[in-house]
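The following blocks contain the structures, represented as structure tokens.
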Structure P
Amino acid sequence: MILSDKRILEEIEKGSIIIEPYNRHDLGSNSYDVHLGKYLAVYESEELDAKKHNTIRHFEIGEEGFVLQPDMLYLGVTLEYTETHAHVPFLEGKSSTGRLGIDIHATAGKGDVGFCGNWTLEISVKMPVRVYAGMPIGQLIYFPVDGEILVPYNAKKNAKYSGQPNRPVESMMWKNSF
């Protein structure tokens, strides 16, 4: 079951969902539109290693936008800072974004109860496309949780992405034991 617009508004009023900045215009029937933040990042190495810390280089999207290229992985970030304390948030692309050939996440569309931060986007494109800071890039949908949450994400000792800033964050896979 997905929360409706009315239920999302009720949860925002209760403080169990926080979206900053919030704009009522961005609330759909059962989702909330999020926008591309002004920072993108790319990995500094052409070959990534899952056991090593792969560093990234940040850059700002200018007023003229930035042309994303195929065969590149870009890390972006949502303009919106969100907190979700009683629901499971899912980040999905918008149909308008998809019709431009833009994928906004490779595998990480689900958040956790207790996630607090800006969402890092794993962006890839099918053909060159110019993007702009502030453009609608995705939508959040919220699912209710069945049962009590024992440890929310923001309270986990091993939570690698809690409190994400307004800049993209690289993979923290290297922090895992394998």
Structure Q
Amino acid sequence: MIPDRIITSRLTLRRATAADLMAVHGLLSDPRAMRYWSTPPHDRLDQSIDWLHRMIARPKTESDDFLIEHAGQIIGKAGAWMLPEIGFLLHPDHWRKGFGTEALTALIPHLFHHHKVPHLIAEADPRNAASLALLARHGFTETHRAQNTLQWGDEWCDSVYLRLTRAEWRQNPIKLI
């Protein structure tokens, strides 16, 4: 059985509910948080309603996705929207505090333990140095790059594609201190 919560020393990664709408909209409408996301910031509540509804409705066998909670507040999301691809997003008020590292350190073993995937993959904008560094610290390696892969508003963005195999992760798992 795939659990609905992952608990670390400071965080709870948990399934989203409809009651999370305003916190999710606060995250998804922040231009700083969304700068390197797959869509521009949500400027309408119905965009966040649709996003949250899709997150809740997807089966855990295909999409193992969590909201990140700290001190009772939603501060981000982390998980696999579509296995084996992972993604993460933190509200800027919580950047540079180790929350991304803590969330991925718990998420990656969870995904490998509960899903028969040979690897995890990630995609990042090459300008997003913080996300690329976080993925590298967790053993992800670049597989290739592509230009003009995503249109964000009026701007075309490039992508860096990364992968972490189950075997690589077993050889050097990151552990919480």
Structure R
Amino acid sequence: MGRRAPDPVQVVKQRRDAALHALVSGVPYISFMGIGFDRRGDELTGVLSFDDQLIGNPMLPAIHGGVTAAFLEVTAVISLSWALIWEDFENGALDVEALAAGDLPRLPKTIDFTVDYLRSGLPRDAYARATITRAGRRYASVQAEAWQDNRARPFAQATAHFLMPRPDPSGE
């Protein structure tokens, strides 16, 4: 006659963190770049930890433009994937242990990606957030911005379009 009692908050947080870790660790390039994610509820912030190898122009010094673009694209893809699995995850249809074992959802594929470089990325940690402007069954549009010390002063922003992964025809 009843609903089961909800899980304690700490258990829910641990389950969410484990799911995000599984999703991020499923893409080796993310750890190679030194990108991590800070989760607050369903909102993700990408964190690009500074490393001297990220510098493209040592005379300025400035973060390489390719690193900046990769950081924004990774943030957009992971944020979109996180939004896609959030509902299944919250209602229990997605198994965290299966995610951790490598049974990851297919990631959206990039159709196009445009970066606006607004100023030089300084030699320090950078942060990024993505906003999903449209997510349908076939296509998604995402905007992302990266900043360092002041979120109101982004050093780069991007617009991306993704081909959404098709559901597994076997229903699994």
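Quick note: the coordinates plus some simple rules give every number you see, no bench work behind them. Computed from a predicted structure; not experimentally measured. Cβ atoms are built from the backbone, for glycine too; each structure is taken alone.
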Query - Of the structures P, Q, R, the one that 31, 18, 14 was derived from, the read-out being semi-axes √(5λ) of the Cα gyration tensor in Å - result: R
Report summary line: Taking mean count of other Cβ atoms within 10 Å over residues 18-25 for each of P, Q, R, the highest value is that of structure R
Query raised in the report: A value of 12.5 was computed for mean count of other Cβ atoms within 10 Å over residues 66-73; which of P, Q, R is the source structure?
Result: P
**Report entry** Winner on relative contact order in percent (Cα under 8 Å, 6 or more apart) once structures P, Q, R are ranked, highest first
**Finding:** P
